[in-house]
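Structures are listed in the sections that come next.
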Structure 1
């Protein structure tokens, strides 16, 4: 009985091809799972960073003035503006009076 080595060689090559294909599929699935896991970890880390930044922004916003506070500030500024206008008018009147006194003292009673 003579063995047909070419047939054995063919079926051995087919077996190796299936083995390599199976190994390739297994490796691809494992790497895909590993990549997905890594990406999920990265996204989780980014979410943690965003949440911490949002906490900082919310903390700063809690200390920011409200509309009522700004309204009070504007009202006080308007009051100060009115006071400054009154003081400006008083200073103009005082300047006029001092100019008249200075003219009188420099020229004497020559008017």
Structure 2
């Protein structure tokens, strides 16, 4: 994002379902004529399998609090990050995302492994 805003590179599209709030004038790949192409970076915090539910809830609450902090939000947006909507900030939503990413990228990678 800083390079695009600084004019050192040109962004032709973002490969996400919605326009990036930090680059509102840059179309999505779907808007640019590539509706099937989506690839977005994301970050998550994981805990070991079997971590007690109260610990997971405490970690999740801390993450939600951080994502609601204006300073954190500004920095993430400045870097081009898309901040998850409140309903997407749960362990269940993360599991859904991970499962969908595995399904999507397995279709791409499995044929290459033979």
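List of remarks:
- Structure (1, 2) behind the derived value 16.9 of Kirkwood radius over Cα pairs in Å, for residues 23-86 alone: 1
- Value 8.5, calculated as mean count of other Cβ atoms within 10 Å over residues 63-70, assigned to which of 1, 2: 1
- Top of 1, 2 by distance in nm of label points 7 Å out along Cα→Cβ at positions 55 and 71, largest first: 1
- helix-only ellipticity at 222 nm (-39500 (n - 2.57) for each DSSP H run of 4 or more, over all residues; to 500) from the coordinates reads -13500; which among 1, 2: 2
- Which entry (1, 2) yields the derived value 1.00 for FRET efficiency 1/(1 + (r/R0)^6) of positions 15 and 39 (r between Cβ atoms, R0 = 25 Å, to 0.05): 2
- Parent structure of the calculated result 1.88, given that Rg/Rh (Cα atoms, Kirkwood Rh) is the read-out and 1, 2 the choices: 1
Where a number appears in this text, it was derived from the coordinates with a stated rule and is not lab data. This is a predicted model, so every value here is computed, not measured. Cβ atoms are built from the backbone, for glycine too; each structure is taken alone.
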